[in-house]
Structure 1
Amino acid sequence: MATVTYNPGVFDVADLDAARRIILTPDQALDTDTRWARETPYFGALLAAHLMPGPEHLVLDYGCGVGRLSKELIERSGCRVLGVDISASMRRMALDYVGSDRFEAISPEAFEARVRDGVRVDGAFAVWVIQHTLDPRLVVDAIASSLSPEGRLVVVNSLARCVPAVEKPWARDGVDVRALLRERLLETGFGSPDPRHVGEPTARTCWWGVYWPRTPAP
């Protein structure tokens, strides 16, 4: 890929409608509203099945956006969710959208500081996020470092990287996100999203995976 300039401003939005369109862009088959209505309960069920959270658990939503899946998971399980997002505007909107004292939204820098201070999560998820990050290796390391010994991570990602850039809307840099995850963590599940819920175009170009820390619990 030719050198491009990373553009995090893509995720700075003025209102919830703009945020929704960035979080779930329309594809050939489904518009944003339809994707939101179909995907949210589908991925909420997928996350709940693999993370198995309860009211006593703290779950990381890395790239939480406005808290779409944080809200879903809290309503399903009563867990606490720590949302992390690069966009200050989406973090502010997330507090209102989720509307729960079981939810908090912070910046990646604040999250990394908490991990350095010893905070660990019982589970984590990153849905349509790592594909967009500036340095996916650093993101994978940060999430992996936050997991408790028995914590697990669920990732949903595009097959190809989609990097927001100044020179073009979305660039590809050839980084294999799944390979980075498998270097750092143990892959225990892998599959494609169900086209009945995400649409055929999305199902063909995306995957989900479940990952555990390599170091066993003492």
Structure 2
Amino acid sequence: MATPTSADLARWNSELRSQSPLEIVRWALAQAPGRALVSTNFRPYEAAILHVATQALPDIPVLWVDHGYNRPATYKHAEALRAQLGLNIKPFLPRVTPAHRDAIHGPIPTTEDEAGLKQFSAVMKLEPFQRGMRELAPTVWITALRKVQNPNRAGLDIVSLDGNFGALKVSPFFYATDPELDSYLAKHHLPNEWDYFDPAKADEKRECGLHAAWGGKAAAGAAEIGAGR
């Protein structure tokens, strides 16, 4: 797949704006036969993206970074969705366990320690995600990004070129509201999970780095640390 131009992105976003999430996923899959994946962290409403992705391609790889800090309800939710949707989960774990990390560095940093949070995210989330993207090598990355999630994401669109992981990023529910997703989950008898907490953000309006410019460099730096360099 050739690298899209800004004109390509503008045209695609204009054309896809009126399409349904399923139509958007089917368009995305057509851009990269056999080279697409969907990512998840099993946060609230992510059953929707997993449902629509598997409707279009039942065995689509599902990239999940299990950093080890999820709450019990999130793990139970993940297993319930795995069973209900037949998810082809590809889990990637950090190179250090949560117990090891906490013993050396202490508790998860708070929002008052921005540098500590970014380091935590790099080691426990970004590095395993980068490793997963490298091993699975998608050219299209389907995400659950939505405009309402935080200020950084409001500047994106349905289709964007991801600079951190070198893939075309497609977000079928980008313009969806919470009520619209509530209706989608109810219509398709999908569960939701409200006990989710992302320690790499520590606050819902922060960016963990997956969709921010600093994430790629942070992941590379964490990989070097993990390799002992």
Structure 3
Amino acid sequence: MSHVTTAQAAARLGVTQVAIRKLIRTGQLVSVGVVGRTILLDAASVEQLARVGTRHGRPWSEENAWAALLLLSGATSVDWVDSHQLSRLRRKLSTMEPSELPILARQRAIVHRHRGTADVVRQLRDHVLATGATAMAEDNIAERFGLTGGAGTVDGYVISGEADALKEAYGLIEDREGNVMIREVATSQAFTDGVPLAAIALDLLESPATRERTAGQHVLGELFRGR
């Protein structure tokens, strides 16, 4: 089923329909149309939210999300965040549970989901900073997560403005369940040394594959314990 009603989504997430409407307004759920008085939601967006949870909490800004992910990955400083905010992020990371991270860092990127041919997927891998399962093409990362590179898909980061250019250049078709995920960010400074390890782990939590989600949870747990 590709579409669900607000009532079905509320039952799946264990919240009220009022809460569902708020999740739609904040972009955490995707509305695909209205039939009569019934709002239809993209089922994939409901399942993704079911995996990461609906815990309340004001999300970090994109800049603070990337600062936190760098700190969690072992960075000792972040140039674009002042010392006061950096101290606040360090304190938060030292007391929070790993399960809070997907909620607080949900504004780290604008996600575009498309479908492309196998040939297009191979070419796109040269135009993005690999994350999630795509990052497993690097042997050292694959070893850390205990995974192998995901075949037939691409998941990666680009700088703001590049997502539309790639869509047009490669004839990508918008598809919420597609095999191409492009994550658009403005905070380019966060990628000086590639995608932070914590971000790769966090992105794996959005995978429909249980093994990949488990690997992401495991590495995030290790990173938090190492704080």
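Annotations for the structure displayed:
- Source structure (of 1, 2, 3) for distance in nm of label points 7 Å out along Cα→Cβ at positions 12 and 172, computed value 1.5: 2
- Of the structures 1, 2, 3, the one that 1.08 was derived from, the read-out being Cα Rg over 2.2 N^0.38 Å, for residues 116-195 alone: 3
Readers should treat all values here as calculations from the given coordinates under stated rules, not as data from a laboratory. Note that the structure is predicted; figures quoted are calculated from it, not measured. Cβ atoms are built from the backbone, for glycine too; each structure is taken alone.
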